[in-house]
Structure I
């Protein structure tokens, strides 16, 4: 079988601390016919120098230095530059198993798949890895099954599921056929305007997928970096979450994809609920005032989601947290979050 080129797109911003670990995992792939596209998004540390140094060491590495415009723009530049038959995304503070490209490429070719979705390890700040499995009803999906089954499993979990996600939204957990993205002009939305660009990318992509494969094998290592964008709090972050929810509910084709089917809407609201919970936790850990946390609990979006969702069907710990938000029990929320952090630090 003639091997086809596979593109690995890596957006980089101030990643010097984890850069070498990431690049080591890329250049060590058992599948050799790859191009590694490093998008330096205006880094202020030594990441730019490291990009150039690695490019001199390996001819498969291409570096693009650009002004800082955010993660979505960096990924879009990578898509435009990619030449591979397939492509995947790797975040610069993460790393991948050495067989990721070989295994996913082989499956994609054999199944003639548009997308291969694989699982990951969650890696904590001490380097401890925890397997994160996918929860899917099938291994192979095609045609109508994509939107009727796989899309629903990707948009969020059912209430009884312990995890908020079943298959997962993240762009980095997938190998894509590049022509699928190119032909349908799919790109990442600006995360400064609409929060959670991974969700938007998935919503745009899924209706065009004809064949998909689930590989429930952890091939990606997702590093839970405390200082990353996903762990920081800004005052407008919750407002952008609200904007995104109402934008999706009011605009086609997203309205039809999500809100015209009870199960899909229920799964989507589980995802929004998880975003609200994570944001509240981030606020507490960053010592945001009680007054502002209460504003989040009392917000129109929070009240709407908590009123409509069957909270009693959630796993116990998530149900307790949801009830605290619903009834604005801010002191109890702060106590629970801080207690969990103390217990976590003792492990």
Structure II
């Protein structure tokens, strides 16, 4: 017995609540289906967890549907072309996830016979799977008593135990609490219950304490500080970088694109040729000789660690033009939706601004 209630009391209150209120998610096997004998597909659990990193459920659903329709198994994904996977991922952000997704699928297909390891240690040995993802897959897919801690779990436990140490400094203490409370019975459902509680009831702003199954145990609620937790350390201001992108159209309508280096931001993605992104004014570095037109267009985009401003330059070239980098893609097969968001923004702002022939 600690903090006025036993550790077991948390799961005892959460699991019945989850049985009644579990969110219906395309990658989830719900409580009723589990009770009827259906088991989660580790591939779908893994894919959803990778997609959900730094991304919302609403943003992921369509991507998940497209991926699982096109590549219904990990073996099918392992055999996919890199460019096809990167194109399907476009717009979801954090593109290293897509590269690691392919690496992981291929390791599972070649080294594990297409079968996911069922332990945290085994899962952590795979590319792109860190402590949180390994715990989530182990718990949800294999019902292992793994301590799963995402932002929702941090918020629930910070309030439940009135942890006032700001994040990220509070993470070690919150992890110990997560480990302490994770039950041996139905740990997969418990992990999803805490995440659902944080997503739907114990929300960042205006938590719905009146309908929370843990309200009588919540120390922060009793102290009147639930909405103030978890506290967060002040964020440092993000630096700004700038650059130029060059949108080139050939006489037959084909557009010039290049595949970015595998390492670095937007690695392996198609994009417009351009300059490096630096904190200094960029020097012109067009990819092909053309009568360049600078219509004064600018794209602004924010990445995790910096703000970016890109000047958009436009040009048309003859059919026999030979670019220094990149290659021309026929307009009939070019789909702006396959570009990462910042590159798609450049295409969108260029509409109607192309120079006259």
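Bear in mind these aren't lab numbers, they're just calculated from the coordinates by the rules spelled out. Note that the structure is a prediction, hence the values are computed from the model and not measured. Cβ atoms are built from the backbone, for glycine too; each structure is taken alone.
Here Cα extents along the principal axes in Å, for residues 211-330 alone was derived from just one of the structures I, II, and that gives 74, 31, 27; the source is II. For FRET efficiency 1/(1 + (r/R0)^6) of positions 19 and 283 (r between Cβ atoms, R0 = 30 Å, to 0.05), the calculated result is 0.50, so let me know which of I, II that is. Answer by label: I.
Computing mean count of other Cβ atoms within 10 Å over residues 187-194 gives 24.5 for which of I, II? For mean count of other Cβ atoms within 10 Å over residues 187-194, the value 24.5 is produced by structure II. Assuming -13500 is helix-only ellipticity at 222 nm (-39500 (n - 2.57) for each DSSP H run of 4 or more, over all residues; to 500) as calculated from a single structure, say which of I, II it is. Answer for the origin of the read-out: I.
Say we calculate mean count of other Cβ atoms within 10 Å over residues 107-114 for every structure; which of I, II gives the highest result?
On the way: I: 17.6; II: 14.4.
Across I, II, mean count of other Cβ atoms within 10 Å over residues 107-114 peaks for I.
Between structures I, II, the calculation of Rg/Rh (Cα atoms, Kirkwood Rh) yields its largest number for II.
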